[in-house]
Structure P
Amino acid sequence: MGRFRVWSARLAGCGVALAMALTPVVTNPAVVRGFDPTKAPEIQDRLFSGFASFELSSAQDSSSGSGVAGYTPRGSQDCGGNLGNNVRVNQGCMNISDSDVQGRAQAQNETSIAINPNDSNQLIASQNDYRRGDGNCYSGFSTDNGRTWNDSTVPMSFTRGRVPGVVSFGASREYWQAGGDTSVAWDTKGNAYLSCQVFNRGPGTTPSADVSSAFLLFRSQNHGASWNFPGRYIRVSADVTNGGTQPFLDKQLLTVDNNAGSPFQDRVYVTWTEFAADGTAYIYEANSADYGENFSAPHLVSGNAAALCGNTYGIPTPQGNCNENQFSQPFTGPDGNLYVVWDNYNNVVNGGDNRNQMLLAKSIDGGNTFSLPIKVSDFYDLPDCATYQGGQDPGRACVPEKGTTQSSVFRATNYPSGAVDPTNPSRIVVTFGSYINRHSNEANGCVPTGFSPTSGQNLFTGVKTAGACNNDILISVSADGGATFTGTATDPRTLATATPDASQATTDQWWQWIAFTKNGKLATSYYDRQYGTDETTGWSDLSLSGTGDLVNFAVNRVTSSSMPPPTQFSGTFFGDYTGLAADNNAHPFWMDTRNPDLFTCGTPPSLCTASTNQGGQTLVANDQDVYTANQSVPSR
């Protein structure tokens, strides 16, 4: 049971009733529950993305009465703007929220960015956005290489309720309460694309029984300034009566084959995880060959690999024994090959070892069929947050700071990011985080010690000890078109790292993304605690690593000053990933907490900031804005 997350512990801490596909339990004739937590497969709870589990929580808005409870007003400030050469992408002031729903009118997180291959001055970006009070898919566009940005609105409020051969909700419209998990891409014709997860919350949060979820695709023909309405369905899970039989769709990411001359040029690909009633979590893919107007039926990506997936948790294996997966990312090469990389949790572990594995599958026929999964590398996930940071967010991993404070409590997971060298289609690169790596000092106490009996998350000695554990960004390379990788048979303790600086050897780096420049230089952006007192305070920065030979990396600091730990959503949700795009230069795109959050205070009412005590530190309650920078890629 050590590897499983216990549903009851999570429910006690978060009040979650996910409307996923399990037999409903009626405890009150007027209240329908989406599943019975005593019968749920606990491994699924570990794999839900931070966005999905946080957004579907029925207790996320904890009313504390009137006033700014927990916050001490400090004086009035404006909304913030550019910070040095860090450019704010979301424009204008956000709305002002009451303290008991802090963040729900101001936050942006989970970033994606892409460059028009025909015009490097044109960029699009997207993020989860809360300016309307709930999670929404929003975007921005730049026509001057990222120097200035404008907002654009994604029309995600409703879609057609009846689409022949696709779905019928029993009415002409299906309205969506929330959305997120955005990603963006361009094709070779100058069309921009945005994918959006949408869902309804169901009983507990709303009076409606509808717990449907779907993935939508939006297309822009004016460089991201506006989007088609309504969006096109990529995949739909219709459950308007909370029947408890439909899967929950999670963590979709998008790519477009914008390689000129590719046999599948301009094909749109999306991959995702389906959390099903039988307890499985398989990765699927769908594609569009007509510029996003229609999508294929889902194709299984994560199927069967007996030598890799020997632990199936006693859960059925209808689509193969690699049945517990998450965080998939599709990417293409100049030759038209499609690659999908993801986290898998079916590997067998022994003793206190708590590693998992990154897997990859390849399609050479435009996403219609896939190879069997192969191992990219093993990795060690981030540590259980409740064990090392207190009980702020039971059942989640995070990035604990060293020392006695417990301010860094936002949900975090190590995931893969892949790319193909544009100068050599046989060279595939995947980066990912690992808490055990060549810099982890096991002699100083950083040793894997199994899994939390109450959450299933990883345990280690030395988590809060300076110079012991740290999270690194590792790199695994294939020179044969994805058939083998340098990490396939290499322990993460000896695998190459994209974070080579001496000060990074004892500090944490996480949430990376990669992209190649046109001339084949690899850029990797990530959060970084090597600067100042970040590692002991839980503050953070963003860095950019670069290499021309995939061996020797140079590192530049991107942020102009350090960012405090997030305080919105009680500090527990900061997003699940960040974005990066590259052409001649790199454009990292991240969540930033340096601007203050705003509240209403005083009589007559006025705007003010506030301070709060979080994990032993007094912090100014901060906003979550999204920033980018135009950076040359460093190299040695």
Structure Q
Amino acid sequence: MEFQTEARQLLDLMIHSVYSNKDIVLRELISNSSDALDKLRIESLQNEPLRGLWSDPAIRIEFSTEARTISISDNGIGMNRQEIVANIGTIARSGTREFLTMLKSKSEGGQPLNADLIGQFGVGFYSTFMIADRVTILTRRAGEPEAWQWESTGDGTYTIEEASRAANGTTVTLHLKPSDHEDAIHDYADEWTIRRIVKKYSDFVSYPIRLRTEKPATDDDKNDAGGGILTDHGTVIRDEVLNSMKALWTRPTSEIQPAEYNEFYKHIGHDWSDPLRAIHFRAEGTFEYFALLFIPPRAGMDLFSREGSHGLSLYVKRIFIMDDAKDLLPSYLRFVKGVVDSEDLPLNISREILQQNRQIQLMRKRITKKVLETLAELRDSDPEKYAAFWKEFGSALKEGIYQDEENREQLLGLGLFDTTEGDAKSTLKEYVEKMKEGQEGIWYITGENLGVLRNSPHLEAFRDRGHQVLLLSDPIDEIWTGMVTEFQGKKFQSITRGDIDLGSKEEKTEHEKERKEKTEEFGPLLGAIKERLQEDVKEVRIGNRLRSSAACLVADDNDMTPQMEKIMRAMGQEPPRSKRILEVNPDHPVLGKLLAMQSNNVSDPQLEDYIDLLYGQAILAEGGDLPDPAHMSRLIAQLMVQA
């Protein structure tokens, strides 16, 4: 007989173009066997004569290294001749889909019975021809006496004939192609290859997957201490269960002990430590799925690696689909480990790629919300453990502050930040609660080194007034602070930008009057400084920031900071150079001495050297890079000689 539809062309497409990984052949066949067992279980509930056939359900794998064959068999529903022609002889017709349609029509209210059936497209079986030259199916429909054998070499035709089978069920036998590593065809008649594939893809199938092996008998076997069946030619045959069948996520949370969560995390997370938190929930309604997620105790080495393996493990009806389903979580939560098991997820035809649609977006939104809620609970219930979490994953979580506008407020609330009040980190909520009366914004300063930030001259006026300032030394802080404007209605304000005056309205008026007087007094010196530094600064002015330092550099409101310039260069982009403003403290003795020096001799050659020193001092105080370190070194040496 010939396959229906455009036989050879479509079959070639199924074999050569649909799947990218040949290991999934066993996954598809085991899935089909699991479906067949489910179908028998459900039909036996509705058909009393079949109830006696529902006994010791299992999936069995046998292989022969010499004959290069592998067989997957089950004692499920089986097929009769008509079903073989309809389901196997017609490409892309799924018996599972037909079965679900039948269940839906028979069940009350149009709701299908709880049948954990996997196949949807009706093409998984044809993946067998990727690794086999010939495929044989021996099957017998439950409740019927006849058995049938189907066989094909994948050339567009197949044969079907009556056969003999003792019990109901199906056996699929693959006559394997030679292994070819260049073509990614492994030796599938190898025990350890079979074990690896079953453990990866089908470990949580709800029926036992038994592997029949025959090995030379040991002394324990001969003494009946090793189990198995002894043969006359000195070997022992065993049926070993390969899969755990323990899909922890499908059980009610009330029945699961913490130790079970910890053990499962170590299994899927490849970690030796217990997780910080387990997140276990079931989404119900029009779209159902299970999720069991874990917050790891420490960051992996690939957390910030573009080539790292990130994403959740995705299962459909307990069958493994992929271990890096990145679409189910935003990238800033890539450290989360766990599994998602969907009842009906929109995969592509090969079940290797997620289809983008509304269901995926709803799942992503719900899972993200659960993770953020769990982190908030950890922050409030165990601050010490949360501080350890933030140290490991805070930088990744900050990415969400500028990436995820919908959850931005919650992500900001999860942040822990260094401040000018001691060594303990503070949340933004705690910062806002401690804000001074009349303070309108959240003050912050960014830089590369926390120690440098703590000693920054920009902080002098804020310390003098008792204002708390956030010290942001993580490189990513420079990015999110440039894109996020406020938290709880309080605007973020950099203390290194614009003009700062922390006084009351009356004090600001008085300060402005004093600044005008000082600007007039120091006008000639300010002009000389600006002329000397015209290639480096856009303005020289009297400011209100400084108390004990002589000078500092500030940026205009819309200018790029030096830290952002460094980040752009590290990304391979050369930003335009931004000139900044040199703000000086007229009450500092150095400014008084320079003014006197200029008054005595406008052409004093040392004046330019001192201006260079003043500018270099301002750069060093903020942890910046000197444009000419050698020149600065010579000037300091000259000063030491004079002293």
Structure R
Amino acid sequence: MKKIRKPGFIIATLAMTLLVFIQQSCTIKESDNIISSPDNKISVHFRIADDMKAYYDIYYSDSLIMQNSGLGIIMEKEDYSEKLVLKSVSPEEIVKDEYDILTGKKRKCSYKGNKKVFHLKNNNDKKMDIIFQVSDDGVAFRYFFPGKSDDINKITEETSSFNFRSGTKAFIQPMSPAKSGWCQVNPSYEEHYVQDVDLNKVPVSEPGWVFPALFKYHDFWMLITETAPDRNYCGCRLKQDSASYEFFIGFPQEPEILPGGVLNPESELPWYSPWRIITLGRGLETIVESTLGTDLANPSKIKDDSYVKPGRSSWSWVLLKDDSTVYSVQKKFINYAADMNWEYCLVDADWDQKIGYKLLADLARYAESKGVGILAWYNSSGAWNTTVYSPKSKLLTHNDRMWEFRKLQEMGVKGVKVDFFGGDGQSMMAYYQDIFEDAAAYGLVVNCHGATLPRGWHRTYPNLLTIEAVRGFEYVTFEQLNADREPDHSCMQPFTRNVFDPMDFTPVCFSEVPNIKRITTNGFELAHSVLFWSGIQHYAEIPRGMAKVPGYVKDFLREVPSCWDETEFVEGYPGKYVLIARKSGETWYLAGINGEDNEKEIDVVLPFVDNAGSYMIITDGEDNRSFDMKKFKYETGKNIKTTLKAYGGFVMRFD
């Protein structure tokens, strides 16, 4: 029988709702719901709307950038996405942080933002806080569930959204379906980008879109990502509402877990979510130069990082493939690294079968005598894919890892490359962090391939020097389509994937690739050494290819660092071309690449380079496989002109 509400009950309910609204209105002013950046250019307007849901708008000066963007969390037993009441707002607080980071585009970082906490309750009187911090380069928010409880709370959906305005364009990478691809190794953040597309024309991607995702509205640029995922949250992505301009936070697909592990977020209380970050600026320099992704990452959990040394590495596999993982070849690549003044040599898959532990220890001793450190490859996977490369399944448990890492330390190995992870479920995200922590216990640095986005982990775990999470150079060796897309694909990375996190693209190849026509010039390839940053830069070029280039190119690659003290965006456009300057010590470098099939005349002023007397430029020669080098007197404030050939590039060093 349908229950009929009496008029008196309805009137009493309306009166109670009105009383709550009046009480809120008396204690919370409209201005309390606005939080601005220190320079007052960016402002966030928070509100509980008539539908009793939480929303936010973002303004840049007087321009509305995002509107009616949603906020909220849905748990198995509680709903924090509707029927919300704003109980109070904290006073605005200035948040500051200064920190050094070993692996990055900027060594000394500082953060300053204004913070407000919006204290909410749902219809069951359960509390949830939404924390906003607004800095001069963007907006960040996260959720906090206060109290203390050992009961496990399970989130089924996060309703956070980013509601763009009509006319916004996207530069985004689709998430690959879980368990797809070679040996079911996806997702690995290794797809090409959809570039410069109106939001109403973005194709459907059922698994979602990866972070970071870049958007353009008129002359405003926004980069959306997340940082500080702990063991109590999954890795997230964007899901699109194809009927609108709105993107939502999405969770992983069901297979993206350790076997028997947790997929979606669950935790006891208290509980913080990761930060959702919207880097925002009028111009691409804000995006390229921002450090928000590490500013809001968790500080280091590693007590002793004195053994962590960023650097460069030789690597045989990318051009020579499986047959090169033998003792004699690896000894040649150790000599190659030593000749190039590089810090590491990577010994790749199947070394345990083709070289063995005893001879790997011999290689490590030989490498140490040459001033080179050995890195050893591991297959991370258990049953979640069908890969056969080994050593396999030796890192699945804490005891297994401690046994294996102890042996490596005793052998003199300096680090591990761990491949073929299985997605972004909470249990898989915890597995990464288990590896970082256990490797740190034995003084090992870590590189992950077939992996997720780092999301600021390299600040939290300084021994994590790099992660792939990009369709890097090895894909050029697999298929002509990837070689044809390398120019525009490379011109996306400094604006997206490589903005906040180290990226193991494995760049720089001057040799011809078997069965592939490389369309990039040698100048383009050389420029990658400056444009792309990674705690370990694994160079693709092999000894016989390096022996054919001019001495000044070899000398440049002997000296160019992998990590930087300062970064300045000069000019460019995603997918088309990019010029970036980076500083190491007192030396500035400038690199540029052209992602299009037409020449570009470059005419730049570099006011930040104020202590150089001369500069060297290495650019393309008469043909795409030659170089040209010139030296010029440098005058601060004077224009520097050069030509970017089609699919070409250059590097400059200021002395």
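Derivation of every value follows stated rules applied to the coordinates shown; laboratory data play no part. Please read all numbers here as calculations on a predicted model, not as lab measurements. Cβ atoms are built from the backbone, for glycine too; each structure is taken alone.
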Which entry (P, Q, R) yields the derived value 24, 18, 15 for semi-axes √(5λ) of the Cα gyration tensor in Å, for residues 252-403 alone = Q
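To which of P, Q, R does the computed value 22.5, 68 (Rg and Dmax of the Cα atoms in Å) belong? All intermediate terms of the calculation are to be shown ahead of the outcome.
Numbers: P: 22.5, 68; Q: 36.1, 119; R: 25.9, 91.
Answer by label: P.
For distance in nm of label points 7 Å out along Cα→Cβ at positions 156 and 564, find whichever of P, Q, R sits highest and give me its label.
Details: P: 2.9; Q: 6.5; R: 4.6.
Largest one: structure Q.
Consider the structures P, Q, R: one of them gives -11000 for helix-only ellipticity at 222 nm (-39500 (n - 2.57) for each DSSP H run of 4 or more, over all residues; to 500) as calculated from the coordinates. Say which.
Values: P: -1000; Q: -11000; R: -6000.
Structure Q accounts for this read-out.
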